[in-house]
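Quick heads-up: structures coming right below.
What follows draws every value from the coordinates through simple rules; no lab data is involved. Since the structure is predicted, the reported quantities are computational estimates derived from the model, not experimental observations. Cβ atoms are built from the backbone, for glycine too; each structure is taken alone.
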Structure I
Amino acid sequence: MTMTKDKPLTGAAGAYYVGFRLSALGYAVGLTTYGTKAIDLFVAKPDTLKSVTIQTKTMFNALRTWKDGTCIWYWQVGINVLHRLVSTSYFYAFVDLKGDLSQIPDVFIVPSRKLRNLLSPFPVGVDLDSPKVTSVWCNIQKDDAPKYKNRWDVIEDALA
């Protein structure tokens, strides 16, 4: 079975996967309609009514290994991410589908307040706040991966 590389369908697969995982943990999950800016999922704990919002970003295969052995996961996040609000109840879920339907996707859970430290501008070397920035990427280094990779507990703690 071949996995699609269609961008909207890849994005939907990531959002539905994150929704599935959180539903399986006992949370009420609502997906926003296609095209909603900044929020893909509303997640609530039914017995306390605490809630969080999540923006998902999904790549068909996010992991890149360079010739020197450096491993980096990356996702294009767009320039607008630089102007989004930061909140203790707003998270990013970066999904790596690993390019293989037989593999369980990895999800990197990043609190919005920590995202800026993971961002890289394009063109490379330009300051993130420069008007010359044409694109923004989230890059997670192999050494930083344990802080975010499959850390569903970060969302669970926010809903506790």
Structure II
Amino acid sequence: MLQNCIKSLEPLVHTHDVLIHAMAVSDYTPVYMTGLETVAASSDMAEFLDKTNSESKISSQDDVQVLFLKKTPKIISQVKKWNPDIRLIGFKLLVDVSDEELLKTARASLIKNQAEIIVANDLTEISNQEHKAYLVGNDTVTRSQSKEEIAQLLYLHIHSP
């Protein structure tokens, strides 16, 4: 799935001026799944990272299954490699963190991914009635209270000279 997404997105990045990268496809992808007893009997957990499941159905033989996951590459980190001139806007969602931690993480993402804006939000601050977020730029931080306000601020930023 991730490879298909990258294959579809990369050519588009070359032909567009702005990319709003709203979320990660997935932070992790499954590698291998096996029973807890098999894992407990192993002297080297790394052995499971090179295995793949050949069955199309999960075995119901074991009471407990262990799923090994590996981190997927961040698509947002590739965008500026594909097109250094594209205007990149990213999002960062954390859960139940202080405003300081949220802003620190957003600034790190801004720098790492060479983005113009990172929309930083905390899942605990999102409801049907409101969506609190910070739009973090190189030298700016703008607080918003709703999805509509986030969209309006992004629109104004993209269309400003």
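Values for this structure:
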item: If P(r) over Cα pairs in 5 Å bins from 0, in percent is computed and equals 1, 8, 14, 15, 14, 12, 11, 9, 8, 5, 2, 0, 0, the structure in I, II; result: II
item: Identity of the structure behind 35, 27, 16 (criterion: Cα extents along the principal axes in Å, for residues 66-113 alone, calculated), options I, II; result: I
item: Source structure (of I, II) for distance in nm of label points 7 Å out along Cα→Cβ at positions 10 and 138, computed value 2.8; result: II
item: With distance in nm of label points 7 Å out along Cα→Cβ at positions 82 and 130 derived as 1.0, matching label from I, II; result: I
item: Winner on distance in nm of label points 7 Å out along Cα→Cβ at positions 18 and 58 once structures I, II are ranked, highest first; result: II
item: helix-only ellipticity at 222 nm (-39500 (n - 2.57) for each DSSP H run of 4 or more, over all residues; to 500) derived as -10000 - corresponding label from I, II; result: II
